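Visitor: Below you'll find the structures, each written out as structure tokens.
Since every read-out is calculated from the coordinates, none of them should be taken as a lab result. What you see is a predicted model, and the numbers here were worked out from it, not measured in a lab. Cβ atoms are built from the backbone, for glycine too; each structure is taken alone.
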Structure I
Amino acid sequence: MPEEVNLLYLLGALAFGYLLGSIPFGVIFTRMAGLGDIRNVGSGNIGATNVLRTGRKGLAAATLVGDALKGTVAVLVAARWGEHFATLAALGAFLGHLYPVWLKFKGGKGVATFIGVLIGLNWIAALIFAAIWLAVAFASRYSSLSALVASAATPVVLWLLGQPGTAGMAVILVALLWWKHSANISRLLAGTEGKIGQKG
């Protein structure tokens, strides 16, 4: 019986994270600002990068913070019951952002939410992610490449920081993030990916 109850709680952490992660801040903020549906703008993505294409930097920043915080909050709330709960809540929040139930399971690419759950799981790992992202961005001027490299390093970082269980879950997040960036990877390989600050 205790094992059954524990399983229900673990599934509850996953569901709780998913529902938080499914909140589409980009859609909500742009509609509140009278800009219509962000899915009809630019790439059609609901994340901060596409919100920035509306010319509203404040809205883009709010979307970035919102998408990150929903991951952080999910992890910190679930962490009160232990690392396993926090890990499942992190996975749930990330899946919720990528495949939100409210938007017919068509969500964002997950970088902000990835950072958010990482802050909740291990803030040192989050700082290392940010440092790697900045270093790659400075050297290459490719935002997508920076996210790909920094995310790939995350499971190793978490393992070295003494969280092997969390590192295992992070492998799943990284695989999903890379999958959502498949078009960016193709453009990087073809040399057609847009660089940071590049016009048009």
Structure II
Amino acid sequence: MTDDVVAVGSSTPAAQVSGLLTRHTINGVPVLDEDDHVLGVVSASDLLSRGAPTAGGVMSAPAVTVQAEQTVVEAARLMVRRGYERLPVIDDEDRLVGMVTRRDLLRLFLRPDAEVEVRIRREVLGDVLGVRAGLVQVHVLDGVVVLAGRLPQRGQIRTALALTARTEGVVAVVNRIAVRPDEASEPERPDADWRHT
């Protein structure tokens, strides 16, 4: 998060809010009361769709916020669920302490594909599952991991998928691992798409 936050009061003229968004290249600002409590948020779309003269008149309220002690994953899920680009971060007394943006969160999640691939091969397949090299191929592109090959037990496949999905930098996991036909009564369904939720 950033603690250098552009914020306005409820009586700030809407035209001034518009100027702040343009000048700072942002798409929203929190509206605060005199004690730094977040009353709402004014976005560029609020300014376009509502004709009130002040920030208090055009803001979306109540504001959707995230607590400072919440995890990055919780903040990311809330942001995705609500479709927001940024969220005010508040302390335990509901006062603004910063803003977190999608860009902030992506910085934490993104890892080079080659690094993600090595971690999955070594830590998930090697260290945890003890899978012999070459039994499962790992391909990573833009954080999407494809696991392909055969394993003797269905439980190993479930574990591989779950641990891979939790690996930093992984956006989604595509399953192309099948159970060895001589050791299972029914084949594991390929192409299951595991995503962070």
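Visitor: Supply the structure label, taken from I, II, corresponding to log10 I(q)/I(0) by the Debye sum over Cα atoms at q = 0.16, 0.23, 0.34 Å⁻¹, for residues 20-59 alone with the calculated value -0.38, -0.75, -1.13.
Guide: Label of the source structure: II.
Visitor: Out of I, II, choose the structure whose coordinates give Rg and Dmax of the Cα atoms in Å equal to 23.0, 73 when calculated.
Guide: II
Visitor: Let me ask another. Where does the value 19 come from, among I, II, when relative contact order in percent (Cα under 8 Å, 6 or more apart) is the thing being computed?
Guide: The read-out was computed on structure I.
Visitor: For FRET efficiency 1/(1 + (r/R0)^6) of positions 44 and 180 (r between Cβ atoms, R0 = 35 Å, to 0.05), which of I, II scores largest?
Guide: Sorting by FRET efficiency 1/(1 + (r/R0)^6) of positions 44 and 180 (r between Cβ atoms, R0 = 35 Å, to 0.05) in descending order puts I first.
Visitor: Here helix-only ellipticity at 222 nm (-39500 (n - 2.57) for each DSSP H run of 4 or more, over all residues; to 500) was calculated and came to -8000; which of the structures I, II was it taken from?
Guide: So the calculation was done on II.
Visitor: Here Rg and Dmax of the Cα atoms in Å, for residues 12-123 alone was calculated and came to 17.0, 59; which of the structures I, II was it taken from?
Guide: Matching structure: II.
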